[in-house]
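Listed after this line are the structures, all set down as structure tokens.
Rule-based calculations on the coordinates, nothing more; no lab input. Since we're looking at a predicted model, the values are computed, not measured. Cβ atoms are built from the backbone, for glycine too; each structure is taken alone.
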Structure I
């Protein structure tokens with residue numbers, strides 16, 4: 001006896017209808033899941049980009065702070081602020097100078113920088129000093145007075161002891177023209193390169209040293225400077241040194257002395273994403289024959305000092321001072 005078998009065969013219309021219905025539900029599910037998941041992904045992505053940008057800002061600010069410690073004559077950082085976006089941001093670094101033994105702060109120009117999402121400086125906005133035309137004499141042209149475009153104050157410059165200049169400014173001899181209540185910043189250039197302890201002992205005890213200039217010039221840069229008897233501007237990209245312990249309003253917490261800290265900062269910056277080229281140049285200029293950078297390799301060829309005219313007059317006729325130039329002159333003690 002034959003039993004009737006159920007008919008499971010569908011015609012083409014039924015098959016297409018079922019497939020369309022299945023695809024529709026599948027599409028609805030995908031759209032629904034996408035609608036639910038997309039905001040979460042966007043939030044996570046935005047949070048990750050924000051977190052990365054903030055971390056990068058901190059890394060860049062640390063690098064800027066370290067680089068300021070080995071450059072920027074008598075310029076100290078008071079504050080750093082960042083304005084981040086999803087792909088990087090901007091950093092504003094406010095600075096000041098120290099004048100005199102009372103550590104009188106003198107507001108200096110801010111440094112504006114852009115950085116990428118990956119913690120790389122993309123641009124530093126460096127000011128251009130205002131300068132006035134003078135004599136066409138080469139020696140005088142390279143020593144024109146320059147003024148800071150932000151504050152209007154004189155910009156200091158230095159004389160390298162290995163270069164023989166036709167003219168040396170002697171601003172120390174002009175101190176007696178200033179009022180006794182004046183605070184003066186002065187760049188002094190030495191006649192030779194000295195060990196740190198040796199030159200510290202030469203400075204009169206009544207003179208405050210704010211910054212020490214290190215002989216950190218490569219042979220190529222020296223050849224360029226010698227060619228035109230070029231003086232070295234305080235805001236030059238080729239000038240390096242370190243802040244004096246005397247100019248620190250807050251006692252140093254590091255067990256290292258100034259020279260050791262200078263070396264440590266160079267070593268740290270050589271491993272950073274920023275200022276790697278600059279610090280490698282400094283390292284190559286300073287490193288000894290043993291291939292290591294040590295305190296004995298650090299030679300001092302100038303300094304920034306500050307104080308009253310009476311205090312700085314103690315430097316008059318000191319045989320180790322080759323030239324001197326004014327920086328900030330403030331009538332507010």
Structure II
């Protein structure tokens with residue numbers, strides 16, 4: 001009798017957990033959407049985290065726009081990218097608008113792997129980094145089946161999306177720990193929410209960034225360090241140039257400036273976010289179906305975007 005009661009209690013607990021888990025995830029996402037809207041005033045990131053920020057992949061797209069937002073809040077910047085000419089151009093643009101800050105540039109190609117970090121460590125040695133924005137990322141040229149993706153492209157995606165985020169974080173987190181303040185902002189992707197056929201490896205690396213961020217937060221929150229993970233959906237940047245539909249800004253496909261302006265308001269308020277309220281709404285509804293349905297939807301969307309790419313090539 002007692003055994004039967006215990007068994008039914010166990011079954012009841014399992015069912016309750018199965019029901020509450022997706023509900024709790026949806027409530028969490030809803031909170032992440034609503035908090036920046038209800039409280040739209042930005043945190044004073046300079047006083048909270050420090051006077052210097054490092055932004056990787058900072059000469060285009062979200063990275064460049066985020067760097068400009070930090071500059072507008074009075075932070076000094078270290079811009080890291082692989083092309084000197086574009087770094088100098090970005091530096092000049094920022095200093096023209098914000099002449100009172102300092103901007104340092106570092107040329108580094110993260111696709112080269114471990115060898116680039118020794119130079120970066122030397123360059124950053126005497127700079128008190130308050131914010132690190134791990135923005136640099138590599139994407140498929142267009143949606144492809146795994147066997148079609150060039151091997152060097154796969155290595156670039158892994159080295160950049162996984163390696164750069166991990167090792168850049170390790171470079172600066174020790175000094176943040178000593179000062180007991182700082183922020184790590186890891187820019188991931190909405191592709192993290194399910195396996196993504198035709199962008200298989202890219203999506204898998206973004207799952208890594210999500211897991212890495214959550215574990216890092218558990219390790220370092222007690223040292224006063226904020227770890228935020230951003231998971232944008234489609235943004236009108238060169239990374240998505242394989243489809244003309246993604247090169248037209250709209251409510252759900254913002255340009256990089258709009259995205260960064262919204263994303264920075266979430267820093268210091270929520271641990272994870274899409275960074276943009278309209279993306280948050282999409283993310284919320286995307287989480288409702290089971291994973292197998294989300295995977296099918298992702299595959300259908302990527303097949304459509306793949307067709308866009310081939311149509312563009314023939315016109």
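A few comments on the model shown:
- Computing mean count of other Cβ atoms within 10 Å over residues 151-158 across structures I, II gives 15.2 for structure II.
- Structure from which 4.3 was derived, distance in nm of label points 7 Å out along Cα→Cβ at positions 87 and 103, options I, II: I
- When relative contact order in percent (Cα under 8 Å, 6 or more apart) is computed for each of I, II, the largest belongs to: I
- Source structure (of I, II) for P(r) over Cα pairs in 10 Å bins from 0, in percent, computed value 5, 21, 27, 19, 7, 4, 4, 4, 3, 3, 2, 1, 0, 0: I
- Structure from which -10500 was derived, helix-only ellipticity at 222 nm (-39500 (n - 2.57) for each DSSP H run of 4 or more, over all residues; to 500), options I, II: I
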